[in-house]
Structure 1
Amino acid sequence: MPITPERTRFVFTKLERELVRLSSERQPESVHSFRTGTRRLQTLLEDLLPQRDRNHKKLLKMLTRIRKRAGKVRDLDVQLAALRSLKTPQEPRRKTLLMQSLIELRAEHDKKLRKVLDKETVREIRKRLQRASKEFNLDSVRDPLATAKQMLERAPRPQGSPSEELLHQYRILTKRARYTAEFAAKSPETDRFIVQLRRVQDALGDWHDWLMLTQNAASQLGELPHSSLLAVLRNVTGSKSRRAVAVLATSGSAKPAPGSPGVAQEPGHQKRNVKPSPASLRATSAA
């Protein structure tokens, strides 16, 4: 199935707009739009284009540096939104303190993001985007729908309940396959495939967001192992993980073994002690 020329051109022009917007203001929506735009361009150049030239490689390197900074801000935006949506009477003071801690951490990462968005860098990226768009050869691009399906066929098959690490891999793979398929020309087959991927991506993304929030809350409330707020967060995360496994099992893309009850490890009992630092808040993602 051929690639859509309009969609391809739009990726370059939209990302240029989002870069300019991000350089002037870093609200949750602008951060999110820039990250998803960068991921879509990365998919186009890395998964659908057989060979990349020097401009492509330099462009992706520059964008990746900014995207990683933006990802840390985006993670905190999502966690703050999840925490605000949590309607629970348990430990309101600790919830407020946790909220304030995440807000302060976001401000730190926003400052670092602002530093990498200097005028010279933005100007160079815009020039490279315009050049890449102008010189892009549609005739050399792989079939988007076939490529997306091949991505899913290479997904590892769990023998039992999928671990958190494996669910995370599925989350990244599903997102990338969806972005790839979206370059295909419109058809009933393409539409059905994308809807299926979006359903899986949403479930896995929702689980991952709450998992990150729970891990950060655990690091903040570590001296209170019986915190009722932490217990609520773990319960919500457990529910999200079970739903993600169920959606994945019925998706037809990467099915866990029949009868899998949920993820292997319950939230709050991780091998990693994730603290609210730049390393712990790294998102390997996005949208």
Structure 2
Amino acid sequence: MSARIRRSEAAPVSALAAGGHRPVEVSLLGLIEHAELGDSPYRIDADGAPYVPAGDGGIVLGLRLGDSVFALFGDHAAPGACLTHPVEAARHALALYCCIGNEAVVRTGAAAGARGAVIGKRGENGRVIAGFRAGDLARMRPGDQVSVRSRGQGVRPGWLPASLTALNIDPGLLAGLPVSADQDDTLDVAVRLVVPARMAGNGLGRPAHSWDLDLQLASGQGAAEDALLLGDLVAVTDLDARYNMGYRRDWVTIGVAVHGSSPLPGHGPGITPILTGPRHALRVREDSTGHVGLTESMLGLQ
């Protein structure tokens, strides 16, 4: 089954945006990046100890949506392949236009023809995280070309309350997440975890449409934190992600957990923001045990 959301499964196009405007679709090209390190093989953790940052970028095998963000002893490990582009302007466009749920197709190499989907973003160097089936991912190599049919950035679903902003998500996928609109012009969202803005780390001050936000979470901080899975929805209170991400009192931002933890101070599991707005219009329900966020079945990755 194609990972792209079929039109029959999505909301009618006329309902996707206010005023009846159809979403813009742009075909983009990304190259699977090679994992990179600087001139030192080590980074320094919060206690001052050196570590090797395995899993930061490139193709990560053996990690999937639904795994714990603490599943691997790695650094920012993402479940799939990170896409980038050697031309800076094209790299910025790739990171900006791609939305969670967009179809990704491998065009070159041993896995040519394999279909996957965008899972999220990594702010460093404009990376896009694309998920694929495990067998397809194992056949990929750095440098393989992947096309993405981008769709969703700037679209306002007709059912979205006027005070809320949606970003970084295919409009046909948003309605499939645990999100529901009420008649009192509010949105109810079920999440795995609610964290305060003081837990926000790397990504603050960065453009929300092309970066992720690291949460300074570590295993053992609490039962709810330990339960966080890749693909889960997370709410960050007092955070405004309409433009550059930053503190705003009585505001809430919802994001999808897209990469794993990091020992680096100021870093941790990363979320790609998908909804942001004032607290009175965005009601959050924390469910640390029964929550279901973004899954492989939603994206056709099983």
Structure 3
Amino acid sequence: MTQGNSLPSVAPIDTRGYAHPEVLVSTAWVAEHLNDPGVRLIESNEDLLLYETGHIPGAVKIDWTNDLNDPLVRDYVSRDAFELLLRAKGISGNTTIVFYGDKNNWWATYAFWVFRLFGLTSLRLMDGGHQRWAEEGRPLVTDAVKYPPGDITVAVRDDRQLRAFREEVLKHVHAGGKLVDVRSPEEYRGEKLHMPEYPQEGAVRGGHIPGAKSIPWARAVNPETHTFRPASELRTLYVAENGLDPKRETIVYCRIGERSSHSWFALTYLLGFERVRNYDGSWTEWGNAVGLPIER
């Protein structure tokens, strides 16, 4: 089936069998809420210049490098810095935040995950991302947008439930826990240190964490529509084919934690896995660490 200009159609979100369909919104929903003062659109991309070349009207930009990361410590910004960032984007305590971005929402889910670390819950993701919106012929603008300062109060960041650290991952490995490597097959096999079309840098050795399953992040998305696959297909991929258990803890990782945040989102919100943690140290930490085991 197609819609408009031979564009592949997309099944309504609430018919796809997701555990938490309310967290995903369609491009049509976003179009209907462009002038809703209670909704703030946030664009977060791998391409840091894409926003300036055309974004959804009213959307603000989150630069994952400079906005979310501490400039001196490999960690996320402090509570105070994060609160100032959100207030500067016009976000208040009653604002619904809707993320979208390039590369099938790869970086949008990363921003979503970081926001969750600070306890924010009124978060949504626009299914299909920037590319779906553009392919549907919906408006993109280059005008800078500025809102009056918001009044949101942000909690102290709590990493315990959603984030895994190196020693916790090592303990998980020794216990035979479920691990998912969401990188490309070439990275998983140790043939590449990054995706094939990217500079091969970031680690001194290639391979994967012992016992990890190879489930590339993009398999959760229909490449023709850029939207998430229905729950039945996701369940086949993660549970039937790779033996993941929704009731057991699962740790996902990639190279720096951004691709794995996409898989974290799919497992947590679309399939309802009870405990999924993102190891954002990922291969740049594990592949460089002295004394840690790898497999090829």
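Given a value of -23500 for helix-only ellipticity at 222 nm (-39500 (n - 2.57) for each DSSP H run of 4 or more, over all residues; to 500), calculated from one of 1, 2, 3, which structure does it belong to? Source structure: 1.
Quick check on the output: 60, 49, 28 is Cα extents along the principal axes in Å, derived from one of 1, 2, 3. Which one produced it? Structure 1 accounts for this read-out.
Thinking of 1, 2, 3, which structure, once mean count of other Cβ atoms within 10 Å over residues 114-121 is computed, gives back 18.2? So the calculation was done on 3.
Read-outs throughout are calculated quantities, based only on the coordinates presented, and are distinct from any laboratory measurement. Only a predicted model underlies this, so the values are computations on that prediction, with no experimental measurement involved. Cβ atoms are built from the backbone, for glycine too; each structure is taken alone.
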